[in-house]
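Quick note: the coordinates plus some simple rules give every number you see, no bench work behind them. These figures come from a predicted structure and were not determined experimentally. Cβ atoms are built from the backbone, for glycine too; each structure is taken alone.
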Structure 1
Amino acid sequence: MHADLLFTGGRVLTDEDPTATAVAVTGERITAVGSAGELRELAGPRTEVVDLAGRLLLPGFQDAHVHPVPAGLELTQCDLSGLRTAAETVAAVRAYADAHPERAWILGGGWSMEAFEGGTPTKELLDAVVPDRPVYLPNRDHHGAWVNSRALELAGIDHDTPDPADGRIERDAFGAPGGTLQEGAMQLVGRLAPPAGPADRLAALLHAQRHLHALGITAWQDALIGDFLGMDDPASAYLAAARDGSLTARVAGALWWDRERGAEQIPELVEKRTALSHGRFRAGTVKLMLDGVAENGTAALLDPYLDKCGCATHNRGKSFIDPAQLPQYVTELDALGFQCHFHALGDRAVRDALDAVEAARAANGMSDTRPHLAHLQVVHPADVPRFARLGATANIQALWAAHEPQMDELTIPFLGPERAARQYPFGSLLRSGARLAGGSDWPVSSPDPLQGIHVAVNRVEPGGDAPVFLPAERLELAAAIRAYTAGSAYVNHLDDTGRVAAGMLADLVVLDRDPFAGPPERIAETRVAHTYVGGARVYSAQEA
């Protein structure tokens, strides 16, 4: 039988045959892997032959933690990502507002905390450029929002407004709201902002999908299906795209655990799992957000944060879900076959998540639910070996493991040297036997897996000249690629993807070079030439 598609003339990244230079695809699946000579007879008159010309063919990348619909929406709103200074950011808000006088609210986001003193921009900066309309702009990590006086007025937030239990209103020297809302306080304004309509959400999903395919991403786990802090629920967009065939990626959806409720929501999650699973979209995961982020002091730590003078404070961060109840919730979810996807950034949150997984394993046995912990900024050394023992995957966002202003100015000083040396312990986790999966958390950071792989290998930002960040935690290139392919495929329960082998789905990527052939510091220069899902080409650089 002749193949429909034949790749030949380059290196094939496969565990089965490291000398392979050709791959045959028939229908949606890989039918043969070998040398060009061995597979030559599979080329028939209708076979599409792709000359790799020495380039690398590898499994499609998969993102184990991403938010495509909010990312797609931000790209069409007031997009502040990539701006480095306060002046640039304020100018961009002014330009967007001037260009869109018809919009009742100025929405978007993506600003960098390091652009503003203390990471907390003021309402006065926005009032100077948008005095008449409410402004609501989440920052890059979406754990804080910048608002103007009009937005605060509409929300009724003033000097006497108390902080919500799960958030903080930043205040000026007189106790008045300063213009930055942290964590749960975001919702005080965010709930008033007009939501995107179904057509807008679908357009945002398809826009994001095109971008992700261009980066070689063939599948992902959407880390938030539900309502959270004013974010638009992407569920309807996925269902619409799955039903009409425009969803070309394979997507696992993580259903949002409402942290203001308890186990009574579990039957609703069971109903959603059935109602929201269709075609290439499945909703068999539950997302449990345990803590916040270190930059604003809400990541849950075992020991207190330090102040600017290096002295211990009374702040140990926030636990958004009661740690005493968490093992019960996770045990019940695990028994029902749900995968648990934890946001666990601080060492206390990591320990709470592992304790909950351990309770579930003790009650239910080592089932194939594949729990995973995302972010893992600070991990206590005693907890590193527990990942392998409990079968919990370490879901890494590798781009964050580098010296940059947010790390050096807003994080390390408030962690102190001992805890700062425990950040993003990729190498330690791998050496302990843990399985690694790769994600981006886009729009928090770039969704480009090659950028993440570059940092995982170098522990330096692409093009950066900062010192190597904790060099003992670097990964070899093969291990980093495996995290973003087979590792994420495992987390996404896509067991017939993530490897180049006969019988696997032909979710494949052709790079414009072989990054193994060049120096590690040039990995990020690699680009995607072609992306295939099920043997169908969904991106080609030649046609972009």
Structure 2
Amino acid sequence: MTLRDLIAAEARPERRRFRQAAALAALVGAASSLLLGLSGWFITGAALAGLAGPIAAQGFNYLLPSAGIRLLAILRTGSRYGERLTGHAAALRTMARVRGRLFLGSARSPAALALGTGEASSRLVQDVAAIEAGLVRRSTGWGLAASALSGAALICLGGVMALGSTMACLALAIGVCRAIAAGSERPARTSQHEAGLLKQQFAELAGARAELRCYGLEEWAARRMADRSRDFGEAQRRLTARAGLYEAVLGATLALAATGALFLAIPSGAAIAALTALAAAMTIDGAAPFVRDIAARASVRAAEARLDAMLTPASVRLPSHQSTAGPLRLASAGRIALTGPSGCGKTTLVEMLIGQRPLSPGVAALDGRDLAALSVPERRALFAWCPQDAMLLTGTVRDNLRLAAPGAGDEALWSALHDAALDDRVRQLGGLDLWIGEDGIRLSGGERRRLALARALLSPAPILLLDEPTEGLDATTEAQLVRRLDARLGRMRQGLLLVSHRTAPLALCAATLLAA
């Protein structure tokens, strides 16, 4: 599913609100043109009546026009409020659902593996916001149409020539702005790309702040951020400079339309000429929201392309030197160790098994069934995975453990911590409600790894998939962990696929497969 298909599907429940926003935008456009035109006629007519003498002034009916002006002003204000309210509500509701689907899609897509944290957050926040604003502006076309029609009805009072002049100015404004927009694609893409790079660099440097302080590299990091900020600022400057062109075009054509309509309508009288000039000005001004939508379309298209890249499945091929010595044959309660030198593809194979990367036929089988024949969700349900660099969520020990088993009680949580050789340490630190901080910063490296292992142990999957589970542990803790894992696997009748460079964990496995 493409991003446009996704947005269309999620916007469907909001069709009523989008239609209301369009109707209200049309009402705003019509009321604005009629209000300014009527005001111009009323002020000019009242002035002429006053100059004509007391009798003419007394005969001038100012009650009906003034009531009409108030009505149109109230109607315009209320409609504009309603349009903003319904339009934003529809767009916000739509994109709230889209964000969740985007995150799900990016989490499942191998293409997202190449994105850093900062770049991914930039896309899910900044790019989604650009599309959200585009949805809010959906109603601008209706506002333009209503403004042009109501303006034309008033301008006709000043003559066909005045009407033709105004419509020509309106067409000129829209045409020139479309031409400007055609050249804004590259600046828009560059600006959004630079924003992602800036956020990515900040995330990387912020994550390494302890090392930067240790080696006295704070100034170096600050210069890196300043350079990246300058690149982003320059990209923004170029995009903003083009945005100023739209306002210049609108201002110039508005002045041209009003002046032309005024002179062409003079034969119809001063009051009608004033009405015609102001109606012409409001007709061009009514196109401003539509023109701003044209100006933003380049950014919206750039955002769509960046988000589409997160959703589009990428072809990830396992290089030949990273293949194993033969097909990986797993059994439900079997235990296999996967060993080999760094870089030979052990972790890549693990990622293929759990659907992080495409799995080719003949690479792995479980109980004689080719795993490539299973869907990704079916494959993932088979494995309880503890990766080499497992991430922990900001929260408590309990929060992190329950990711694998949301309904698990405290007894099951403590059992998993015991089998991961971490229960005593968690009790010392404060128990299951211990706040571990961002990515478990309050824990040591070995403690974070064992907490991730305990989380995997809580999963009901038939096969435990461990990538370097004892890395960074001292020999005593490692031996204790191996004994407890052996007991748990036997008790739970759970299979094991182990990736390890260390000797001690290999005792858990009955067979060893050497990766080539």
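Listing for the model above:
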read-out	value
Read-out distance in nm of label points 7 Å out along Cα→Cβ at positions 249 and 457, computed value 2.3, structure in 1, 2	1
Which of 1, 2 leads on distance in nm of label points 7 Å out along Cα→Cβ at positions 41 and 425, largest value	2
When Cα Rg over 2.2 N^0.38 Å is computed for each of 1, 2, the largest belongs to	2
Of the structures 1, 2, the one that -22000 was derived from, the read-out being helix-only ellipticity at 222 nm (-39500 (n - 2.57) for each DSSP H run of 4 or more, over all residues; to 500)	2
Label whose coordinates, when distance in nm of label points 7 Å out along Cα→Cβ at positions 105 and 121 is calculated, return 2.3 (choices 1, 2)	2
Per FRET efficiency 1/(1 + (r/R0)^6) of positions 465 and 505 (r between Cβ atoms, R0 = 35 Å, to 0.05), the highest-valued of structures 1, 2	2
Given 21.0 for mean count of other Cβ atoms within 10 Å over residues 289-296, calculated: source structure among 1, 2	2
